[in-house]
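Multiple structures follow.
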Structure I
Amino acid sequence: MVLPGILVVTTGFGGEVLFRAFLFASPFIAFLAARACIPNDNFTLTLKRTAAAALIALLVLPGFLLGYFGKESENYFTQQEVDASAWVYTHAPQDSLLAEGSTNYPGRFVNYEKFTYVPLDREPAGSIQEFIDDPVAKLSRWFSDKRYTNGYFIVTRSQEIAVERDGSLPDGSLEMIVEKLRNSDKFTIAYENRDAVVITSAKGNG
C-alpha cells in the first residue's frame with residue numbers, strides 16, 4: 001500500500017496513479033474478498049455472510065464510479081467543440097501554427113499533418129508566465145514567425161476545465177487570455193460558438 005503513495009510524487013500521473021493502482025489491484029481484492037466470504041466449496045452461505053459480501057461490494061463500487069466518472073466533465077467534448085476544431089482543420093492553410101490552450105479537446109482528427117502545434121499548458125513555466133502577463137505580445141511573436149503561413153489560437157470549454165483541474169495553468173487564465181486578445185486590434189475572432197473560440201491575426205487570412 002506504500003507504493004501507490006510513492007508513485008504520486010515520483011511520476012507524472014499525479015493523483016490518477018491511485019485510480020490505476022486500485023484498478024490493477026481489483027482482481028486480487030475481489031478474490032480475497034470472495035474467499036473471506038466463502039472460505040471453501042462446502043461452505044454454507046448464511047445471511048451474515050451474504051450481508052458481508054454485499055457490504056464489501058458496496059465499499060468497492062464507489063472506487064469504480066469515481067474512477068470512471070471522476071473526469072467526465074473534461075473528457076466529454078461537446079458538438080460545438082468538435083465544430084470549432086473541424087473549422088480550423090478545414091480552413092487553416094498548410095503550415096499554419098496552431099496554438100492550443102491545452103491538448104484536451106477534439107483535435108488532430110483530420111489534416112493534422114498540416115500544422116505545427118503549441119499547447120500553452122505544456123510550455124516551460126517562464127513561457128507560460130509571459131503569455132499570461134502579455135498574451136498579445138507573446139502570441140504576436142508566435143504568429144509573426146516566418147516559418148508559418150498563418151497562426152490560430154483555439155480555446156475550448158474542455159481545455160478550460162482540464163487546465164483548472166490539472167493545475168497546469170492558473171485558474172481562469174485561459175478566459176483572461178481570450179478576453180485580452182478580443183480587446184486587441186492585432187487579433188480577430190476567426191470562429192466562435194458557445195463552447196469554443198478560434199483567434200487569428202487581424203491581418204491573417206483566417
Structure II
Amino acid sequence: QDAVLAITSAVSNMQAVLDLAWEHLLPAMGSAVLLDEPDALHALQDQLANLAIAPVAGTTDSAMAAAVSDCQYQVDAASLTAWGDDKPAVEQATFHFTPAQWQVTFSGGNATHEISGGYGQWTSGATTFFRSESDPVMVSGAWCAPDTFTMVVRYIETPHCLTLDAHFDGDALRLNSRWNVSFGPLELPPLEFQR
C-alpha cells in the first residue's frame with residue numbers, strides 16, 4: 001500500500017510498536033472502500049478526546065517540606081566527576097515548598113535554572129535546566145515518600161521527559177535523575193548536596 005506511518009513517541013522498545021503496525025495496520029489497508037462505522041468513529045473520538053498523562057502521584061505535603069524549604073544546598077564537587085565532560089553547571093540547589101506549589105532553583109556557572117509546578121496537576125512553563133536555550137515544559141511534582149520529592153519535567157516540543165527524585169536525609173540531599181529515552185544512558189549520575 002502507498003502509506004506513510006509517522007510515529008512521534010518516546011518508547012524504549014520501538015520494535016514492539018512496529019510489530020503492532022505490521023500486525024494490525026497493514027492488514028487493514030485493503031483496496032476495498034471502507035464502510036461508515038459511526039459507533040466505532042464515536043468511540044475513537046471519545047478515546048482521543050480523553051487521552052491524558054497522569055501527573056506525579058503522591059502527597060502535597062511532608063513533614064520534611066518545612067525542614068528543607070528555602071535551605072541552600074551546596075553540590076559536592078566529587079559527585080560531578082562521574083558526569084565527565086557533560087557535567088551540569090550546578091553549584092547550589094534550593095527548594096521552596098508551599099501548600100499550593102513548589103519551586104526548585106539550581107544555580108551555578110553564572111546561571112540560574114528554575115523549575116516550578118503544582119501538586120497533582122501539570123503546570124506549563126519554561127526552563128533552561130540541562131540546556132542553554134529555554135524549553136517549553138509541563139511540570140508536575142509530589143512527595144512520593146516522607147523524605148523524597150519527585151518532579152517530572154516534560155519537554156513538550158520533544159518526546160523527552162526528565163524525572164528528578166530529591167531524597168532528603170538530614171543535611172544531605174541526593175538528586176537522582178533519569179530520562180525516559182536517550183541515545184546515551186537513561187540514568188544520570190546522582191548529584192550529592194550538603195546544607
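What follows is calculated from the coordinates using simple rules that are stated; it is not laboratory data. Note that the structure is a prediction, hence the values are computed from the model and not measured. Cβ atoms are built from the backbone, for glycine too; each structure is taken alone.
Where does the value 24.3, 72 come from, among I, II, when Rg and Dmax of the Cα atoms in Å, for residues 19-130 alone is the thing being computed? Don't jump to the answer; show the numbers that get you there.
Working: I: 24.3, 72; II: 23.7, 67.
Corresponding structure: I.
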*Origin of the derived value 0.00 (FRET efficiency 1/(1 + (r/R0)^6) of positions 51 and 139 (r between Cβ atoms, R0 = 25 Å, to 0.05); candidates I, II)*: I
*Kindly point out which one of I, II the value 41, 20, 14 was derived from, the read-out being semi-axes √(5λ) of the Cα gyration tensor in Å.*
II
*Identify the structure, out of I, II, from whose coordinates helix-only ellipticity at 222 nm (-39500 (n - 2.57) for each DSSP H run of 4 or more, over all residues; to 500) was calculated to give -16500.*
I
